[in-house]
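Below, each structure is written out as structure tokens.
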Structure P
Amino acid sequence: MDLPPPTALAAPLRWKDYLYAAITVGAVAGIGAPLLGAFDLANIAMLFPLAVMFSAVRFGRGPAVLAAFLSVALFDFFFVHPHFTLAVSDLQYLLTFAVLLAVALTTAALATRLGRERDDAEARERESRQLYEIAQALSAAVNAEQIGALRARSMAALGPDTPASLRETYATLFSTAIEREHYLAEAERNRIEIEAERMRSALLATLSHDLRTPLTALAGLAEALPLAGPPLPPAQAELADAIRAEALRTHALARDLLDLARLQSGAVTLRREWLPLEEVVGAAMQARSSLLNTHRIAIDLPDTLPLINVDPVLMERVLCNLLENAAHHTPPAGRIDIAASADAGMLSLSVSDDGPGLPAAGSPPSGTGLGLAIVRAIVGAHGGRVELDSPPGGGARVTLRLPLSTPPQPPVSEA
């Protein structure tokens, strides 16, 4: 879209404007000459302010002032006795000349101001039209490249005499357009990310749901295989046990996928209860006792810990995942530490082990990582966060930080 060049300041007056003003006054004198015998001199004198006013509106203040003085001179030269000379036979004509000059100069000033206001109004109209056209072009721009090209073309059209206010308006328009394009692009990226996450969660939920039924059947068949007939040879019995174990493991993996999809989609409603942390830790350790019986467990839960307001089932799931992960990465007779503390309105609960520690940067993680993903989702739903680090003695440490709130006061019994 081609835009007109912006309005510049008025160009300096040319000498031709003064010549045209003089010709205008001469034309008025020529029109008044035939009227000399028919009209009074005072009426003829009224023609000259018209020439001054025309010169002021058309050519500007300088030519109008010239026309004012030239009107007095021509009126004296052609119309005041003695004719064709600037001499004055009657002193009263000096007052006439002064009044005529004053009227002419006043008319010139007023007409010049009117012309300047007209020019300013036209300039503002042109600037408004240009800004409107630029705004239209910017509204049609769909990317930063188009906005940049329009900006370069518009700024190149600015002349050296362009007012600073117009340059600032241009800059504001283009900066607003660039900011708008940035927010639109950011909103589109967020929309795409949300849609992709929704589709991913739906896909995970569908796959995990469709996998659980055949996996359950496969585990049941593998378990019933030794009971279907004569005892299996040891090698075949071992294979049947391996099939059952892998089917159960894959079933658990599908369950984790489904749970993760539900957590990330927000379909899970927290059923919060006030309970001590020791109760959650004890339930999780009992659920994973078969994995922990070959490890050394150290628990550090101060008696001063406040009650926590959490979903007990989901929080037990969090601790079960952390304990299972620690037991998996810790050799037999290894140490697993569970510690908690409360400070500044936050509860910190850590599970650490003395295993190989976190993988180095760039190394592929071991396992599926679904357990930790579920932990992050559940803790995030509670308004907390998960931190991973390696303690000074080696191994890995996972720390949960949960916000604390004031538990309700027990009812006061009446005496």
Structure Q
Amino acid sequence: MKTSGSRLLLYAPVPLYAGKDGYLLEDQACNGLRLWAENFEQVTVMHPLEPGTPPPSWIPVRSSAIDLERVHLVALPSAYRPDRFFRFLPSVRRQIAQLIDEADYLSFSIGGLFGDWGSVAALEAHRKGRRFAVWTDRVESEVVRHEARAARTRRARLKASLYHRPMAALERAIIRRSALGLFHGAETYATYAPYASQAEIVHDIHLREEDRIPPDALRNKLQGVMEGPLHICYLGRADVMKGADDWIQVMASLKEAGVDFRATWWGDGERLPEMKAQVERLGLTGQVALPGFIRDRAAILKVLREAQVFVFCHKTPESPRNLIEALVSGTPLVGYDSPFPKDLISAHGGGLLTPKDDVGALADSLAGLARDRQRLADLIGRAAQDGHPFNDVAVFRHRSEVIRAHL
């Protein structure tokens, strides 16, 4: 739905990269800009500009489906070091102030400390007396607090210990000044809603309606689940906050219990070498595969559809999209309890949740499903039902309607 004269200003922390034919941006972020433009007449989005070579999923903006007549990209300097941030702050603040004056609606992603231009934009909007929305998909200060304990180097732990408290104070201060808090998933909503004058649960996903598991594929999945090894998968970064070590320990417990299973963790990250070493040390090479990063969307959906359970051990408050992708693929969520997965499966019960950090309880849940295939088949059907409401057109339309209603 396009509304004449509606001009939206966004800040998104997804970085731009400069290429020979213009900017490159993550493919999912390009899809997001396309969908924003279906709901607003003009969209201006500010991104940090990073030097160097972009990651594999970054694509030329010119060759994307974005209508560049109505979507305007503004590159801001990447300034995550304090010295760079304070050097660029005066000029970037003036630039942001002008963009605010030209926009009808304001929505800024926040999260961080130095170099968080979304927070700078929010404070500038407040100074001008403009109503604005904030958006976030995880509790960034809590993630950094966890790094203060779990980071691999002393320097990283020290930095995190110094940063997380002022980050938390800045998050709360900005949310209190906002007219609208848009929080991706129940996890971030539960943390931030008390500080917001108006808070809404929203979702930021890039699944098309045609990405949903087709009915015939779901029927085949239900039939195939009744025998053979239990097929387990996870899709995400291999790091401490994702519970990589717990995940491996769960698999070791399943092997000790005599469960016939095959498990795959798809994703790169700093813990991947250690995960591989643990697989060797625990004698799991016949059951656990760690193939690394997978980019192709069709391949990702194939992996999720073929899995019988999506097993996760998330440690920090965030709302990872991979859980929604699993449900849309008819794959039950089996993992640590927290508000986000609990909300996702609240309608139909498409998963099993166990206490956070309890490796034994999670392993017992999986062993029970391996023994009771009828129950597993029932969970698969329920997961597909819980995934039914999610597609990118619907969630971006919802967020746009909420912005118009409250700003």
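To which of P, Q does the computed value 10.5 (distance in nm of label points 7 Å out along Cα→Cβ at positions 59 and 323) belong? Checking each candidate, the match is P. Highest-scoring entry among P, Q, by relative contact order in percent (Cα under 8 Å, 6 or more apart), is Q. Which structure, out of P, Q, was distance in nm of label points 7 Å out along Cα→Cβ at positions 131 and 179 calculated from, if the result is 1.6? The correct label is P. Sorting P, Q by distance in nm of label points 7 Å out along Cα→Cβ at positions 299 and 315 from high to low puts Q first, with the largest value. When volume of the Cα convex hull per residue in Å³, for residues 155-346 alone is calculated for each of structures P, Q, structure P gives the greatest result. From which structure (P, Q) was P(r) over Cα pairs in 10 Å bins from 0, in percent calculated, if the value obtained is 4, 13, 13, 11, 9, 8, 7, 6, 6, 7, 7, 5, 3, 1, 0, 0? Considering all the candidates, the number was obtained from P.
Quick check: 0.00 is what I get for FRET efficiency 1/(1 + (r/R0)^6) of positions 75 and 275 (r between Cβ atoms, R0 = 30 Å, to 0.05), calculated from one of P, Q. Which structure matches? Only structure P yields this read-out. Computing helix-only ellipticity at 222 nm (-39500 (n - 2.57) for each DSSP H run of 4 or more, over all residues; to 500) across structures P, Q gives -21000 for structure P. One of P, Q was used to compute mean count of other Cβ atoms within 10 Å over residues 195-202, and the answer was 12.2. Which one was it? That value comes from structure P.
Here distance in nm of label points 7 Å out along Cα→Cβ at positions 67 and 83 is compared for structures P, Q. The highest value is that of Q.
Bear in mind that the values in this text are calculations on the coordinates, not laboratory data. Model, not experiment: these values are computed from the prediction. Cβ atoms are built from the backbone, for glycine too; each structure is taken alone.
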